[in-house]
Structure 1
Amino acid sequence: MNIRETLKEKHRIVIKIGTSSITHEETGALNLTKLEVLIRELSDLKNMGKEVVLVSSGAIAVGKQTAGLKKRPTEIARKQACAAIGQAKLMMIYQKLFAEYGQTAAQILITKNTMVNDISRKNAYNTFEELLRMGAIPIVNENDTVSTYEMQFGDNDTLSAIVAALIRADFLILLSDIDGLFTDDPHKSENAKFISLVENLDESFIQMGKGSSSSVGTGGMATKLSAAKIATSAGADMLIANGKDFHIIHRIMNGLNFGTLFLENKDENFHLIDYLKKM
């Protein structure tokens with residue numbers, strides 16, 4: 001069987017979307033047409049009997065645009081204020097769109113403190129389990145409004161992998177502004193070659209992650225490879241693909257050859273709490 005065909009059997013799926021995937025490049029405002037497609041794709045996964053968790057960036061960018069700021073804020077207080085405005089607006093839109101397809105969206109805001117503390121982490125796991133049991137679609141983001149620098153995940157690539165590890169997902173999809181993993185930064189090198197499959201994520205691949213980044217989000221390729229290490233070590237396959245067209249979700253789930261697939265390589269010595277304490 002083609003290795004991509006096995007993706008059809010995945011049941012508990014975490015999908016992460018980057019800020020650049022849901023906003024207009026020119027204005028920073030939400031791209032409602034793309035969001036409609038995203039919600040329809042995720043709702044159809046639910047209709048197929050899959051469990052779906054969405055990790056959504058965009059709160060600060062949406063808050064910035066709503067507040068009329070021209071540039072992404074750098075001061076912590078202003079970033080947190082934008083996150084508070086943007087997260088509320090983002091969830092309002094998610095709730096409305098999911099309801100149109102008969103789905104229930106639930107908000108989960110996580111801090112590193114949540115995951116490091118044994119009781120909080122267990123409570124978070126129980127909440128995810130209960131929401132999925134109820135048929136809801138958890139929408140996850142870092143709680144940027146209260147997170148301090150020392151206790152931040154820093155990017156939602158890492159957060160999505162940690163969520164996948166926590167809830168024992170079997171598949172993590174990272175949708176961003178890049179097609180997948182290349183031997184070099186494709187924006188800078190004409191000789192960059194695309195890598196479709198990574199069976200064993202070793203140091204040689206980690207070195208390929210230098211340089212790629214987006215001006216509207218926080219995660220470059222290095223953070224995606226770090227996420228791949230977490231997810232595959234925890235026993236989940238992971239895929240990096242371009243989120244410019246969210247129809248790619250059902251194409252991936254149908255076993256078509258999009259993005260870079262990292263095969264799970266469960267490490268019995270990998271413990272999420274140990275990783276978190278090293279961050």
Structure 2
Amino acid sequence: MTNVLDLIAYRDGEYKPLREIGPSILDFGFIHCDATYDVMPVYNGKAFCYDRHSTRFENSAKRYGLKLPDVDRLAIVKELKKLNNVTNAFVWFLVWRGAPPSGNPRDIENCPIHFAMYIKPSYPIADSPIVNLHLDTNTNRVSDDYYGQEYKNMAWLDLTMSQRNKPADADTTILVDVDGNVTEGPGFNVGIVSNGVIYTADKNVLKGITMTVVEDIARNNGIMFCRLSITQAEFNNATEVFITSSSGGVTATQKSGPITATLIKEYEVMKDGYATDLN
């Protein structure tokens with residue numbers, strides 16, 4: 001099996017092994033989380049929702065004042081796919097603030113900006129096609145007031161703490177916000193079904209791209225889709241629960257049913273319609 005660190009990546013105009021990509025431990029992107037990223041799936045050699053992922057990455061970089069280089073990111077994706085000979089994978093886009101020559105942690109103006117991309121084989125959220133979720137009511141998801149749900153950020157401490165404290169029989173966790181409403185989990189959005197209607201949180205979550213595809217599927221199949229706050233009682237009383245992510249698409253949980261099955265089926269059928277050929 002190939003060591004993932006031996007895969008070829010891209011940084012600041014050069015292709016080199018992933019182990020050489022960085023960042024430095026002095027970079028602001030490392031010590032201050034002054035960075036952003038996006039992750040795009042590649043299915044059967046095709047990039048999924050490239051335009052949506054690329055636009056979100058651009059918007060996130062602009063939000064954090066990280067100027068992106070004038071490069072053809074799609075061409076880099078194609079080259080990484082070819083160099084690493086992968087057909088089902090994730091592509092990561094990263095941009096971060098480096099370290100100023102002064103070493104002063106407040107010398108933002110003199111920091112270089114670094115840009116990198118890499119590709120690695122895909123992996124599931126859980127070993128089973130049905131994910132066992134745990135609702136963590138003791139860890140609060142960071143507020144929209146801090147980051148905004150349109151932007152990716154590197155601040156995963158709340159998500160990591162929740163994962164560390166999950167029960168042994170759970171695959172992953174869902175966090176609540178300061179008001180106790182259900183939000184999201186590490187790298188995925190949550191959808192519930194109640195009275196035939198799909199609901200997903202409208203606050204204190206990343207507006208995930210796969211969930212926007214679910215919204216498209218729901219509209220095409222005459223299923224009502226709503227974004228609003230979800231209480232713990234509504235979550236617990238839901239007839240179905242599913243999750244969406246770049247890594248797993250639409251994924252069933254221990255509480256899924258016929259609408260989830262329809263979403264999974266339609267997602268697989270529709271994937272090519274959102275795909276960009278990388279050959």
Structure 3
Amino acid sequence: MAGTLYLVPTPIGNLGDISLRARQTLEAADFIAAEDTRVTLKLLNHLEIKKSLVSYYEHNKTFKGSRIVERILAGETCALVSDAGSPAISDPGEDLVKQCAQAGITVCAIPGPCAVITALSISGQATGRFCFEGFLSMSKKSRREHLDSLREEKRTMIFYEAPHKLMNTLEDMAQVFGAERPISFCRELTKLHEEVLRTTLGEAIAHFTATPPKGEFVLVLAGAPEEAKEVPTGTDAAARVAELMAQGLSRKDAVKQTAQELELPKNAVYAAALGETE
């Protein structure tokens with residue numbers, strides 16, 4: 001009987017954020033697939049867990065993924081972890097999940113730390129609808145194309161960014177979205193010196209020019225503002241009623257249809273129509 005692949009989130013900064021269920025899953029697994037075995041070993045030592053580790057990262061995922069699938073099909077249970085946060089989210093674990101799914105292996109996700117949700121919740125930006133855009137490309141051309149595709153995006157957008165790329169990203173964002181677009185910068189999340197900077201793209205460029213960025217960032221960018229809806233006037237309503245009456249509708253039916261089309265009260269449309277015709 002085949003085993004199971006467990007996706008086990010690890011702390012994004014504060015080791016105290018490891019859940020009881022995550023710990024129990026790591027203890028029960030036959031082996032652990034880790035993005036960086038050195039990072040995972042530090043966590044396991046902290047938890048006093050001794051377990052077999054195999055490396056699984058971007059540059060060996062094809063070969064190692066097949067080997068891991070073979071072991072699970074043979075009956076072993078694997079716990080997949082990333083260096084921090086939820087595996088398979090902007091992470092090579094995505095490919096292992098696909099391989100397991102194609103092989104008919106059960107994949108079970110353990111809830112836990114996730115930088116995307118943590119940053120969004122404290123950003124001060126709209127949280128009702130959002131999209132995660134991951135890491136932007138190192139290539140300026142590809143980065144601009146990515147950002148240009150989001151020019152009209154109304155949902156809050158979330159990006160991961162490294163300090164050495166931040167200024168280039170901000171300059172491109174300001175050109176695409178405008179210097180006044182609100183943005184929140186979240187760094188050192190869950191750590192002692194957690195920091196959230198809520199500002200605009202233009203102000204952020206000035207800030208990080210004066211204070212060089214340090215540490216990994218989660219950028220939470222406000223979506224495009226909703227276009228102001230034009231409110232129809234009494235003149236608009238009267239003109240539409242007259243147009244419909246000219247097409248053969250009775251005044252009553254013309255008023256009813258106009259009220260529906262312009263989303264206005266029927267009595268207001270009727271009054272406007274009378275004022276126009278009297």
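Nothing in this text is a laboratory measurement; each read-out follows from the coordinates by a stated rule. Everything numeric in this text was worked out from a predicted model, so none of it was measured. Cβ atoms are built from the backbone, for glycine too; each structure is taken alone.
Here distance in nm of label points 7 Å out along Cα→Cβ at positions 82 and 114 was derived from just one of the structures 1, 2, 3, and that gives 2.2; the source is 1. Of structures 1, 2, 3, which gives 55 when percent of Cα pairs over 28 Å apart is computed from the coordinates? Attributed to the structure labelled 3.
Structures 1, 2, 3 were shown, and mean count of other Cβ atoms within 10 Å over residues 154-161 at 19.4 was computed from 3.
If mean count of other Cβ atoms within 10 Å over residues 42-49 is computed to be 13.5, which of 1, 2, 3 is the source? Checking each candidate, the match is 3.
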